[in-house]
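S.K.: Please find the structures below.
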Structure I
Amino acid sequence: MLNKKTLLALLISAASANVMAATSEAYVDQTGSNQQATVTQAGSTQFSLVRQEGDGNIATTDQSGSDNRSGVYQLGSLNQAAVTQASVNSDSTVDQSGTANVAEIKQVASDNTSFIYQIGEENVANVTHGGGGGHWSEVSQNGMRNDATLSQGGNLNSSYITQGGNDNRADVGQYGNDNLSNLTQNGNDNIAIVSQKDTGKVTGEQFGTGNKLLVTQGDLATAEILQDGQYNDVVIDQTGSENFASVDQRGQSQYANITQSGVSGEVYVTQSGMGNSAIAVQSGMSDYASIIQAGSSNLATVTQR
């Protein structure tokens, strides 16, 4: 399996040569049986590299415009990769090893870069870059039946999704300016859903089984979540401006729900044990709330207006 540096070096080297030649180039290398590779290039200075080893892998690359670069490497059987690039200066890399993994990248302009790395079986990754921004994304999945969906539209968005284990799901939507999302899931059956508008930052880490986090952000919001255990649940809704929320859950069946619709609010929730619930609602200005729960079946509600 090629590493990031190797694939990126190939693309950069090819791009430099391409600029000098001002022509499109396509390279296909297949070893095994029943492989399929389709490369379509319309425009100038396109570069496409497809390498397949194994049985029944399918790769499709469609490039239009100019200066697009794409690398697809598949090792194993029945893997599928589809890359669509419609200029300007888009880069993409798909690296898959295993069985029946599916990766799709759609790049519509401009300055987009995307990496998908998958090891295992039946993992699915979908990345869509809308126009008008310098997007960057990276999806890494190791295990079985993990699902990552990333949609970016607007300006200067960045997103990282890392999943290890089985049956994890991550769904990130970024629309607006300067969003950053970093999600890490290690375990089984974890779910993370993030929706960002305008400028926001989300850092989410999930370790264990059946943990869930749902974050919705408005303007200049920051959310930090750590879940370590089983069946913990976090819901954060930040529709105001410059709000901050931090949740640290350790144990089992913890629940935290934070709603921030005001300005410059801060909420900190720390939970350990089993079955604790924390609810915080802020709609004023510069509110501060801290909830610490240790034990079982505790309930805390804070409302600030």
Structure II
Amino acid sequence: MLRYARSLTESMPENERRRLVRLLVQVLGQHETRTADQLPGYQPALLRTTSRHGLYGSNLVLVIVLLARHCPASVLFPESDDPVTAWHRHCLLWRSAMDESQWTDFAVSLHVHHYWNSDGRDLSVSLRPDAAGPPEPLDMNWLFRYPRAHGGSGWSRSYWEDLWLKMAISGGTNDSVLRHSLDPVFRWLGQAVAVFTPVEGAPASSLAHDLLELLLADREAVTDEQLGDLHMRALRGVRMMFPTASTYLIRTMDALFTAFSRDRERLPEATSDAFGAFLRNDTAPCCSVSTKG
């Protein structure tokens, strides 16, 4: 169906497509507060009011994306002060209106690109190419509204356990499978889920993310320099946990030094020196780990 619809829209003149995008964006905004049913006799299925709004809005967005090809959230929701959050909240509405199969068909048909503009962060929605791979990696700078590649001080959030608990409440099959896979991460790394380290000129990431990359990544797919950078960022994240006296500190250090012992022959000298200094100066009060294995 989408291929057929795409072929129809691609044959339309560009000015006509732009005109229809502007019109449908207006319709999308106006229907959100509409409660009256203009065609009460036409009800193919008996649906809750919220479900009707969700299905109608999601179909409108698909048509807008077909016409625009790439549509920013700021264009979809021009009246919103925070278009990215507006997109998220609308996705929740659309998902609640669909069964799991319908939501899957809708979600996998779209691709989302995150970027910065002069007003801050935004995202662009387009149809997902047939041969597309996994979604683009997330940059925690974008997610937490920091400048791109800013390289400033790291940050953390105390509500990491709430993330785990909220995943348990929604309870859908797909979300529960994901939660089941992440249970060991929350149980053993805990706070590391919400400790974030930026690097100048690069995306920011969480300590838990970096530790999993170090433990699981294909070593043939990364250069020695990339491996060193990843170790240094994870080391910085571990250092950020020291002032909190977190009960998860020892486990994060164990994961980091497990990866370090495997990679130390490939790491740049500066990285090895940084780990040696960390062991001599920072870990002596709490543990006795040696870079000599």
Structure III
Amino acid sequence: MNDHLLNYMPPDGREIYIMVDYVEFLCLINKEISLDSVIGYIYKNPENESEIYTGNKEHPDANLYEGEMKDRERNNATQWFEHTKIRKNYFGQVYPFDFKDELLSLNESLDESNILYIFLLLCANLRNLNKKKRYNYTDNFELLSLDALKIYLPGFNVEHFGKSSVSKDFPSKLSDAILDLAIKICEQPLEKNILEIKPNDTGDFGLDIVAWRRPAEKDRAPGGLICFVQCTCSSSKWVEKQHDSHPDKWRSCFDFVHFPANIMFIPFCYRNSDDKWVERRHVRSILMDRFRICLLFNNSNLQNAAFFPYIDKIVNDFISNNA
């Protein structure tokens, strides 16, 4: 039995990027999957009766069930299943799945970039994973994001601010951490507001990672390049969580000369078939989705990444428990 797995339940939403992740998740569990199997998991799952017509004549879809509803189910599932081929096209060798005889199959041999993709896929399906093990995924996703940012922003100081169990570079007490941050990024703290924070508050005020760069160490004037970063694996909350690291929220703590850039890391592949954002109106940050994260890494720098041994073990444990 796979002690990483909680259930096979399909997502509540039907956004294409979430459903394609679920199709890939099913393939990861079963090693291969067909279109008919996808339909079975999503629409005929006995634990998912709210999604199917169960014989109730009062059900609003009762008259559709025999004809239009079955067609609608197959059309939806076909769209999600076929979208995996689009992903394979733009992820290339990073994509850990392939098509064989109309089956989506997990590659037998997996390299470092495939392991990275699968780890991000598991983070994207966190709701299906054992609650007691979820911290392994979220903590390592933050470590992964930290290293990704160092590659994305060479020459920047990049440090962990968040409250997760991974190592952090700031004091545990939030007020002390913010005052320490003010010194590092050379911005004027609003001490009256900061000192009003409860003494026992050890949170992070929504900031997971911070990055900054100055022309020279001796330059201590405010107004340098700063990035505030949030990392989340929540498919239902990532849009609103973009505000957590937004400068509008942090204006209560700093008198910024120039607002920091706001960056959001998510494990989802938030792309349509044309490689554009699923809904551009929801993107209010520099969004680092799965595609951008995978572009930053290669097999060589993954081998040397501090986080990689941890995600490698997580992925291999998950796969071997389904063997």
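Since every read-out is calculated from the coordinates, none of them should be taken as a lab result. The structure presented is a predicted model; accordingly, all values stated were derived computationally and were not measured. Cβ atoms are built from the backbone, for glycine too; each structure is taken alone.
S.K.: When semi-axes √(5λ) of the Cα gyration tensor in Å is calculated, the result is 41, 23, 11; to which of the structures I, II, III does this value belong?
M.R.: Derived from I, not from the others.
S.K.: One of I, II, III was used to compute helix-only ellipticity at 222 nm (-39500 (n - 2.57) for each DSSP H run of 4 or more, over all residues; to 500), and the answer was -12000. Which one was it?
M.R.: Matching structure: III.
S.K.: Thinking of I, II, III, which structure, once Rg and Dmax of the Cα atoms in Å, for residues 114-265 alone is computed, gives back 15.9, 50?
M.R.: III
S.K.: Here is a further query. Match the computed value 1.4 of distance in nm of label points 7 Å out along Cα→Cβ at positions 162 and 186 to one of the structures I, II, III, and report its label.
M.R.: Clearly, the read-out refers to II.
S.K.: Also: Say we calculate mean count of other Cβ atoms within 10 Å over residues 178-185 for every structure; which of I, II, III gives the highest result?
M.R.: Evaluating mean count of other Cβ atoms within 10 Å over residues 178-185 on every structure, the highest lands on I.
S.K.: Name the one structure among I, II, III that relative contact order in percent (Cα under 8 Å, 6 or more apart) of 11 was derived from.
M.R.: II
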